Structure 1
Amino acid sequence: MKSLVFFDDAEVSNLYPLTLTRPAAGLRAGILTIAEKWARLLGCQELGYRGQAHLSEVFTDLPDAEVLINGRLLPNAGLIEKAASLLPGEKVLSSDGLLLMEKPGDTNTETIWSEAIRLIRRPYDLFALNHEEICSDFEWITRGRESAPLGDDNRVIGPHPVFLEPGAKAYCSIFNTTDGPIYLAADSEVMEGCMVRGPFSLGEHSQLRMGARIYTGTSIGPHCRIGGEVSNSVVQGFSNKGHEGYLGNSVIGAWCNIGADSNNSNLKNNYDEVKLWNYRSGRFDKTGLQFCGLIMGDHSKCGINTMFNTGTVVGVACNVFGAGFPRNFIPDFAWGGASGFVTYRANDALQTARRVMARRKITPTEADENLLRDVFYMTAEGRFWERSES
């Protein structure tokens with residue numbers, strides 16, 4: 001198979017702020033993003049994205065793609081087999097809508113998919129499903145391959161493997177694989193004194209800082225620096241939490257920075273169900289979860305000692321700082337904290353983004369900057385203080 005297109009349906013807005021700056025298929029769940037999973041399992045060479053107009057300049061379409069896949073759909077063996085054998089024009093549907101489609105042809109048929117599927121419906125699904133996704137990805141990524149050596153100064157406990165890609169390094173650390181495997185991607189590093197419980201994955205060129213404590217069900221994307229205590233969380237990539245502080249049952253976007261000694265709560269004091277802000281409904285919706293921490297959009301930052309309440313959503317390009325607990329929903333392009341917010345103007349946020357990305361030797365393209373400007377204007381209504389100022 002040569003080409004795939006991942007489409008975003010109407011439900012993608014339930015994944016904001018994470019999908020304000022990427023298609024749903026660009027979300028990391030397990031070791032890889034959803035798009036990477038499908039592409040590697042189907043042996044695909046070209047990927048396209050379709051659905052959200054403001055993303056089209058960065059995430060381009062492939063009009064003649066052979067197969068279309070719902071970007072929120074996680075692959076499994078049955079779906080991979082079906083995608084590889086679609087008839088021309090065939091659509092695969094479920095109660096959740098369109099799942100797969102072959103490009104139009106002589107045969108136009110509809111197949112109702114009755115087998116179990118996993119769709120990313122809300123941001124918290126990423127950490128809720130992450131334990132299973134790491135294990136699933138690990139099994140086929142490492143199948144028939146030999147790990148690079150793990151130094152004798154490390155200790156491994158448990159029956160599952162620790163797999164190192166070429167260039168991965170680990171020093172004087174403890175890896176507990178009782179609950180699942182541990183995957184260290186190419187050129188990643190685990191510094192001295194880390195304690196890691198699987199399943200866990202560490203992305204390319206990412207680093208666990210000295211003494212980090214990592215609990216089960218955590219995925220770190222590429223080019224991250226992670227320290228302190230992290231539990232059942234997903235960091236998309238190019239983000240830092242380099243110091244002490246707790247991150248639990250959370251999803252952190254790309255190009256974020258968590259200041260030293262910052263913490264999030266993931267459990268209410270009364271042990272009640274957590275509610276989380278939903279951009280689409282415009283309210284705090286029930287999650288069905290007792291444990292739910294922080295959802296943070298791309299390019300957001302928090303200062304040292306920032307405290308986030310249970311079930312806090314931080315939008316895109318926010319700068320949060322100061323004493324006290326900020327509100328549970330911080331709108332996109334907000335600057336401030338518990339004492340109040342002002343607007344983080346698009347040009348100022350872009351200037352910061354350029355500086356941050358330069359540290360990874362990446363220069364944002366004009367299309368990248370246009371996307372952030374579009375998100376700034378798209379999300380203006382959420383910045384309630386702007387209405388009071390006008």
Structure 2
Amino acid sequence: MKITCEKNSLLKGVNTVMKAVSSKTTMPILECILIDASSDEIKFTANDMELGIETKVEGTISEKGIVALEARLFSEIIRKLPESDVTITTDTNLSTLITCEKAKFSIMGRDGEDFSYLPFVEKDSCISISQFTLKELIRQTIFSIAQNESNKMMTGELFEINQDQLRVVSLDGHRISIRKIELKETYEEKKIIVPGKTLIEISKILNGGTEDLVDIYFTENHIMFEFDQTVVVSRLIEGNYFRVDQMLSNDYNTKVTINKKEFLDCIDRATLMVKEGDKKPIILNIANDVMELKITSQIGSMDEMIDITLEGNDIKIGFNPKFLIEALRVIDEETINIYYMNPKAPCFIRDEKETYIYLILPVNFIDAA
């Protein structure tokens with residue numbers, strides 16, 4: 001094999017597929033990037049058996065061939081080469097020569113035939129949305145997936161298609177994030193659970209253009225994203241997702257309308273009083289069109305008032321400030337509505353059309369007042 005590519009094209013391809021290179025494996029081939037120049041295109045592929053990424057790289061093929069190279073080493077070599085054309089040559093023993101200007105690296109490759117190719121996905125069930133929309137959907141929900149693997153279901157997000165609507169749901173046992181968008185066409189009903197890791201990595205690759213589309217294909221066990229010159233295939237999480245709708249309620253005894261930025265900034269300031277890992281609640285005392293925010297810790301205390309519009313009963317309720325901050329940061333509206341039932345029940349932050357819903361469970365606190 002002999003190919004020549006611009007350094008930046010190579011680096012972009014490497015960086016894209018590196019996200020699917022296995023870091024912990026007993027199979028050395030999964031630590032490799034496959035360079036496939038056996039046809040008229042140069043393709044880079046990585047696959048950790050859960051997530052697989054393939055991308056096309058622009059360049060010239062002088063001799064067709066295929067080789068698997070150790071990903072981390074190859075990535076570092078390409079990254080540190082001069083800004084010039086790079087030639088990659090392999091011989092019959094898979095010894096690989098990488099040259100760029102006066103730099104020459106010789107490394108051993110592996111047989112590309114041993115590589116695990118991406119699983120085949122039938123292209124019969126598909127939705128198309130803009131890269132911007134998908135990137136936003138992920139950003140606005142991904143923070144509330146569970147970080148540990150004790151409940152696999154919570155480490156993924158529910159993608160639920162119902163006619164012309166796509167709803168994305170995540171939860172971690174303390175909160176629920178829901179985003180809903182309208183699709184341009186009507187599709188048959190579908191519910192799948194996509195691993196959070198897959199969505200995080202896709203979000204990093206997407207260019208976020210409003211005119212650039214992502215085609216999303218589903219099978220029983222896999223989801224495939226096609227965009228630009230890249231294909232991402234991921235295993236789905238098996239099982240039935242939590243019955244989220246049973247956890248939602250439109251009942252409330254207290255409704256607060258508040259300036260989102262003021263509220264967010266105030267909570268942000270309050271967290272100055274909390275050391276990392278210290279679980280101190282922020283206490284909201286809502287009465288007479290004013291919300292008082294209080295936090296007390298070993299460092300000190302903070303107390304601030306915000307003007308609000310109050311509908312219904314006064315309430316005093318405590319929350320983990322981090323959960324409020326993460327939800328507020330991804331809401332774009334200037335003014336938001338927050339609904340409360342009582343100090344033991346979750347609050348709901350949602351808009352009129354329920355394009356977003358954030359449910360946050362309260363925490364117990366000792367009332368010093």
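Output the label of whichever structure in 1, 2 has the greatest value of Cα Rg over 2.2 N^0.38 Å.
Once Cα Rg over 2.2 N^0.38 Å is worked out for each structure, 2 has the highest.
Out of 1, 2, which structure matches 4.2 when distance in nm of label points 7 Å out along Cα→Cβ at positions 45 and 301 is calculated?
1
If distance in nm of label points 7 Å out along Cα→Cβ at positions 181 and 341 computes to 4.1, which of 1, 2 did it come from?
1
Tell me which structure, out of 1, 2, gives 6.1 once distance in nm of label points 7 Å out along Cα→Cβ at positions 117 and 269 is calculated. Before the final figure, lay out each step's value.
On the way: 1: 4.3; 2: 6.1.
The value was obtained from structure 2.
Give the label, chosen from 1, 2, of the structure having the highest value of mean count of other Cβ atoms within 10 Å over residues 213-220. If you can, show how the numbers build up before the last one.
On the way: 1: 24.1; 2: 17.1.
By mean count of other Cβ atoms within 10 Å over residues 213-220, the leading structure of 1, 2 is 1.
Can you say which of 1, 2 returns 61, 34, 26 when Cα extents along the principal axes in Å, for residues 69-252 alone is computed?
Only one of 1, 2 returns 61, 34, 26 for Cα extents along the principal axes in Å, for residues 69-252 alone, namely 1.
Every number in this text was worked out from the coordinates using simple rules, so none of it is lab data. For clarity, every value in this text was computed on a predicted model and none was experimentally measured. Cβ atoms are built from the backbone, for glycine too; each structure is taken alone.
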